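Student: Structures follow.
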Structure I
Amino acid sequence: MKRAALVIVDGAGIRAETSGNAVTRSTMPFLFSLLGRLGHAVLEASGPPVGLEHGMVGNSEVGHTIIGAGFVPPSSLQRINDGYVSGSWAEHPNWKTLGQYPRIHLVGLLSEAGVHAHWRTIKQAWELATRQCPETEVIVHLILDGIDSPAGTAVDFLRHFDEEGIDRIGLIMGRRWFCDRSGDAGTTSVFVEALMGKGGIPAFTFDALRSHIAGASESTFPAHHRGAAFLAGGEPVILLSHRADRARQSAVALAEFCPVYPVVEIGSGATDAQAFFPNAPLRVGLGFEFASHGVRNTRIAESSKFPHVTRFFNGLHAIREDERCICVPAIPDAELAENPQMSLDQVLTAARNVILSEHAPHALIINIANLDQVGHLGLMEPACMAARHVDMAITELYGLCQSHGWELMITADHGNADTMIGSAGEPFNSHSDSPVPLIIVPSDGSSPAWLSKEGTLAAVAPTFLTLLGLNPPTSMHPSLIARDGESVATAHEMPSCACAVAAE
């Protein structure tokens with residue numbers, strides 16, 4: 001069996017236009033030299049090809065889940081919407097429990113991006129709560145996005161909610177304090193105390209919001225109150241985030257004062273029974289193939305992306321015994337603009353130690369987070385600096401792999417830093433719908449035997465297994481490269497995969 005490294009350059013989409021693009025030949029000359037010399041596949045990472053809705057951009061959770069699975073499983077947002085349409089969400093026994101309270105609170109991230117939440121889920125939960133709990137007052141508290149959704153769009157979203165007739169709105173504030181996942185209890189306490197009406201919360205006006213977003217993203221909009229009741233101790237809260245990692249910290253803090261009912265299983269702050277949609281772990285994927293073939297593997301990422309190379313990559317399963325996982329501490333988000341290198345040196349040191357180890361594993365999975373984390377700032381110069389740091393890291397990883405007989409694969413999970421300026425010339429700090437590259441660097445200096453140079457993120461896992469010298473299972477999409485010693489013509493004659501969705 002060969003040894004191979006998979007490098008996921010988070011947020012590195014590719015597009016021909018260089019204006020407003022931090023991922024270019026000038027900022028990443030070595031990466032682009034590989035693209036030109038070895039050829040590359042172009043992978044779709046947004047919309048229906050990765051199980052998302054039309055117009056919905058890719059994200060790290062979906063990206064890493066599909067990269068690890070080798071096929072496209074249903075997203076959490078799809079499961080929630082399907083549950084609403086089928087009526088299964090309305091039939092959940094939690095509604096009977098919630099209907100015994102005089103008041104319940106819905107907390108949702110007002111976003112159309114579908115990364116951590118979606119405005120439609122808030123609307124659906126409001127409708128179900130008012131219908132299933134007719135004697136209970138239902139209050140909606142809105143968390144403004146401005147990170148996954150483009151900055152400045154909150155006014156239109158709030159106007160839309162007014163038109164929908166959702167008139168029992170309490171708190172309105174930016175996501176900075178609700179979505180924190182750094183472990184900073186002080187940050188989360190700002191959200192919890194505001195939700196409980198502590199500290200003198202001013203009345204909300206659209207003028208106040210417009211004034212704020214004229215100079216900053218709505219993600220940092222301070223807490224304002226729209227008139228409906230604040231949270232009182234003991235009153236239940238339904239958290240409407242469909243991704244647990246940026247809601248868990250708030251759930252734990254809220255659970256000290258009230259019962260929490262998350263829309264998806266959250267792991268802390270609420271029991272699994274309190275979740276409307278329990279996890280549906282996958283039964284197939286790279287992790288299972290590694291285990292069945294005895295492939296020792298190591299995962300490396302900064303803490304902000306550590307769940308992605310472990311839990312999401314494993315199809316919502318915990319770390320296995322055959323997996324060594326190295327979590328590099330991330331710098332605070334507030335320091336990103338001044339330190340676009342982030343903790344990349346520590347990531348490289350960890351990777352170098354793994355490759356040079358006398359007992360090196362067969363597979364190494366690395367997430368390089370800079371282009372996504374810095375890209376979310378919407379600032380061109382820091383993003384370009386981040387790209388240069390990432391290019392130097394790829395240069396070193398290439399040299400290590402070539403010197404020590406490792407195959408190398410480079411890809412991304414979605415676009416971001418490739419689009420730093422919007423169509424109207426405004427700073428753009430959200431994910432893009434750009435496709436991502438797939439580069440393969442054989443250890444012997446040869447060119448890869450491409451079977452196809454088009455696909456989706458689901459092609460990464462089977463292609464990586466082929467690079468290791470293993471046969472991908474039929475549950476995965478076809479590999480984009482031929483096996484060693486196999487002609488391209490013979491490979492094309494092989495049966496295509498079933499690509500069936502496999503969930504527990």
Structure II
Amino acid sequence: MFAGAAVAADACQTVVGRLATVEGQIEVQRTGAPNWQSGVLGGDLCQGDTVRAGASSRATIALINQAVLRVDQNTAMRLDNITGVTEERSVLSLLKGAFQSFSRKPRGFEVNTPYLNGSIEGTEFVFRVEEGQSKLTVLEGTVIASNSQGNVSVSGGESAVAAQGKAPSRSTVVSPLDAVQWSLYYPPVLATQAQGGDPEVQASLQNAATLLSVGRADEAQASIADALKQDPNDGLAYALSAVINVVQNNKDQALADGNQAVALSPDSSAAKIALSYAQQANYQIPAARDTLLQAVDEQPGAALAWARLSELQLMLGDRKQSRIAADRALAIAPDMERAWVTRGFAELAEFKNAAAMAAFKRAITLSSADPMAHLGLGLARISDGNLEEGGREIEVAVALDSNNALLRAYLGKTYFEEKRTPLDTEQFAIAKQLDPNDPTAYLYDGIAKQTENRPVEAVQDLRQSVELNDNRAV
């Protein structure tokens with residue numbers, strides 16, 4: 001699993017992780033080395049390595065202690081002592097910036113920062129160092145936050161803050177997931193640079209799309225607002241806004257923005273792609289498919305629209321048309337990551353595991369931050385009999401989009417197959433909370449409860465899954 005290409009010329013004596021995703025400028029410095037080397041997708045990380053992410057950059061690190069770290073822009077961290085031995089504690093230092101940790105193995109993990117340290121065992125949390133203070137936000141589980149002035153126990157939905165010379169203080173967080181907004185994945189609606197119209201407006205919108213590609217939603221919204229000040233009737237601005245609202249679970253506003261985008265730019269495939277995401281978020285899958293059918297009919301050369309159409313057709317169980325659309329997308333744009341993702345799922349639906357894995361790997365090479373590519377690769381590996389590696393790939397997918405209920409449900413299913421109770425139940429519960437109308441978590445949770453001899457609860461979940469199945473295909 002950790003046999004990727006070395007980041008630097010010197011090979012690791014002790015490999016402790018790998019770069020699972022690379023977005024923008026990611027650099028690695030070996031212990032004692034004067035120079036920084038560019039991070040390479042899949043590259044090995046050594047004991048003592050320091051990893052840093054530049055502006056508008058992100059990375060994902062998979063460690064041998066089963067932790068997955070999502071690294072924010074302008075972050076530097078050192079892998080002080082990472083161990084895969086269950087009885088031993090791993091240690092890393094966050095020098096600046098932020099990271100989100102996703103770890104479900106009950107292994108000790110110490111995080112040191114300039115003003116606050118954390119002692120963790122199998123939990124989800126975010127650490128941030130900035131402006132003379134360190135802040136810990138716990139999403140699930142419990143962390144002991146401490147420094148030389150004192151310590152506090154921090155549980156899910158709470159945070160602890162400490163500045164130099166002060167003991168950590170604990171508080172309840174109204175919306176803990178706000179701490180990870182920077183880590184989320186925003187699906188693309190622009191296949192190429194925005195064209196036509198006022199050059200300044202198009203430059204603002206292209207900047208917004210670029211910012212969204214690395215999770216900078218607040219900055220993207222500012223660029224969208226600038227564009228709308230100059231041209232209140234620009235449909236692409238509403239298309240990008242719709243995608244932001246989909247990801248941030250503002251479903252009604254997403255649908256309003258998507259419809260407005262199409263009304264203002266009826267000939268734009270980007271507007272229709274955005275509307276399709278809003279329709280899907282509102283459980284209107286057939287309508288989303290029809291929106292994309294119209295898009296490809298009007299613009300048969302729009303590769304991203306064909307890829308999105310393939311995805312929707314597969315949701316509705318139309319494997320033949322899904323494959324045709326995926327093949328059409330690749331014929332138009334052979335290097336489009338999203339087209340390879342849809343090709344991978346089309347292959348997976350036909351139980352062609354080798355072809356599916358090749359497609360997903362190609363997608364990850366082209367753009368490693370798409371969680372669906374990692375989900376697909378994980379499912380293909382599991383289908384091929386490799387549950388361990390498949391499960392770890394699905395953990396990477398969740399780290400890339402931790403607010404995605406579908407990903408959480410599949411991770412719960414993976415934990416169930418690995419017999420890792422209660423981790424499976426925890427993931428099903430998170431999935432249900434994130435999207436109460438998605439049937440996937442109810443289905444897999446019901447199956448799990450059947451095997452645990454909990455027939456009444458199992459029937460309740462399975463019935464709920466059936467009732468919700470018109471909302472989204474499992």
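Student: Thinking only about mean count of other Cβ atoms within 10 Å over residues 162-169, which of I, II has the largest value?
Tutor: Working: I: 13.2; II: 16.1.
Largest one: structure II.
Student: For helix-only ellipticity at 222 nm (-39500 (n - 2.57) for each DSSP H run of 4 or more, over all residues; to 500), the calculated result is -14500, so let me know which of I, II that is.
Tutor: II
Student: Then there is this: When distance in nm of label points 7 Å out along Cα→Cβ at positions 18 and 306 is computed for each of I, II, which one produces 4.0? Write out the running numbers ahead of the final one.
Tutor: Details: I: 4.0; II: 3.1.
The correct label is I.
Student: Same structure, new question: Kindly point out which one of I, II the value 23.1 was derived from, the read-out being mean count of other Cβ atoms within 10 Å over residues 146-153.
Tutor: Answer for the origin of the read-out: I.
Student: To continue, here is another question. Comparing I, II, where is relative contact order in percent (Cα under 8 Å, 6 or more apart) highest?
Tutor: I
Computed from the coordinates by the stated procedures, all read-outs in this text should not be read as laboratory data. Values in this document were obtained by computation on a predicted structure and should not be read as measured data. Cβ atoms are built from the backbone, for glycine too; each structure is taken alone.
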